[in-house]
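Here, each number is a calculation from the coordinates, and none is a lab measurement. Model, not experiment: these values are computed from the prediction. Cβ atoms are built from the backbone, for glycine too; each structure is taken alone.
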Structure P
Amino acid sequence: MGVAGVGKTTVGKLVADELGVPFHDGDTFHSVESRRKMAAGIPLTEEDREPWLRDLARRMREWEAAGGAVVACSALRRRHRELLACAAPGHVRFVYLDVDEETIRSRLAARKGHYMPPTLLDSQLATLEPPGPDEAVCVEAVGTPEETARAVVETLGWG
């Protein structure tokens with residue numbers, strides 16, 4: 001979890017490969033309308049996010065029943081994380097990928113082919129409620145994606 005550009009998708013795929021479970025990018029489940037808004041540089045509202053988060057939680061229940069998965073999702077607010085955690089109580093673990101703003105901006109400037117423009121980072125940072133230790137483990141995502149994925153697996157005690 002975290003704002004755009006912290007490495008959720010890249011690191012999540014590597015962690016899923018390491019664990020031998022499927023990977024799902026939460027962004028792919030946004031509505032067409034929400035993707036259009038973001039592509040136009042318009043931040044999502046809580047009303048935009050609500051159906052997406054509920055749908056993602058429903059899917060997470062299915063993935064958990066099928067053996068688990070790694071899911072990349074911004075989960076910017078505590079309420080978002082609480083809703084998603086209800087998908088599989090006791091089984092959902094959040095990893096907060098922590099990166100300094102300068103690095104995030106650099107990554108977003110280099111990113112190609114994503115519908116969300118770098119200009120939306122400010123709104124994501126304003127929305128972000130960094131998780132407390134009761135909600136997520138924090139991993140600094142400043143090394144290579146492989147180093148960060150290794151740190152995630154080790155921090156969760158899965159490696």
Structure Q
Amino acid sequence: MQNLTEEQHRFVEDMGHQMVSWGLPRNTGRLWAYLLLRGAPASLDEISAAIEVGKSSVSVGTRQLVQFGLARTIGERGSRRLLYEALYSLDAIFAARQAQLVDFLAKLRRGAESAPPGPGCRRMEEMAATVQEFVDEAPSILQQLRERRPR
């Protein structure tokens with residue numbers, strides 16, 4: 001899958017911009033999009049050529065994707081070379097986002113504790129309570145969605 005169609009290229013670019021909003025480099029998102037489209041393991045060289053990014057940048061991006069639970073490595077028989085494959089689990093994506101929400105929640109609580117009494121403090125406490133409810137309920141919601149899927 002060396003040559004991407006115009007539509008595939010647009011998808012790769014869109015995912016790059018999406019990952020920036022998650023605090024990851026654009027090329028990491030582009031790389032993940034390529035792996036999703038490819039549907040099969042790819043080497044650093046293949047990825048680098050397909051999305052026209054340097055191999056070192058692809059190496060960093062693949063490590064980030066593995067760390068976020070969005071990709072996995074596969075050893076190649078008789079070689080030290082690794083292949084990379086996208087994971088198609090929304091659970092992994094939500095788990096990564098959940099970790100960021102927990103961090104956000106801690107910051108809101110610290111802000112509320114340090115704020116002078118008044119409307120600002122109350123708003124931060126309300127925000128923290130809402131985020132806490134979401135963090136608490138998200139696993140149950142994901143489980144319900146999994147149970148609804150046809151098998």
- line: Across P, Q, mean projected area of the Cα convex hull in nm², for residues 52-131 alone reaches its greatest value in structure Q
query: When you work out relative contact order in percent (Cα under 8 Å, 6 or more apart) for each of the structures P, Q, which one comes out largest?
result: P
statement: If mean projected area of the Cα convex hull in nm² is calculated for P, Q, the one returning 8.6 is structure P
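Work out the source of -14500 here, i.e. which of P, Q gives that when helix-only ellipticity at 222 nm (-39500 (n - 2.57) for each DSSP H run of 4 or more, over all residues; to 500) is computed.
Details: P: -14500; Q: -23500.
Matching structure: P.
With mean count of other Cβ atoms within 10 Å over residues 44-51 coming out at 14.6, pick the structure among P, Q it was computed from. Please report the intermediate quantities before stating the final value.
Numbers: P: 14.6; Q: 18.5.
Matching structure: P.
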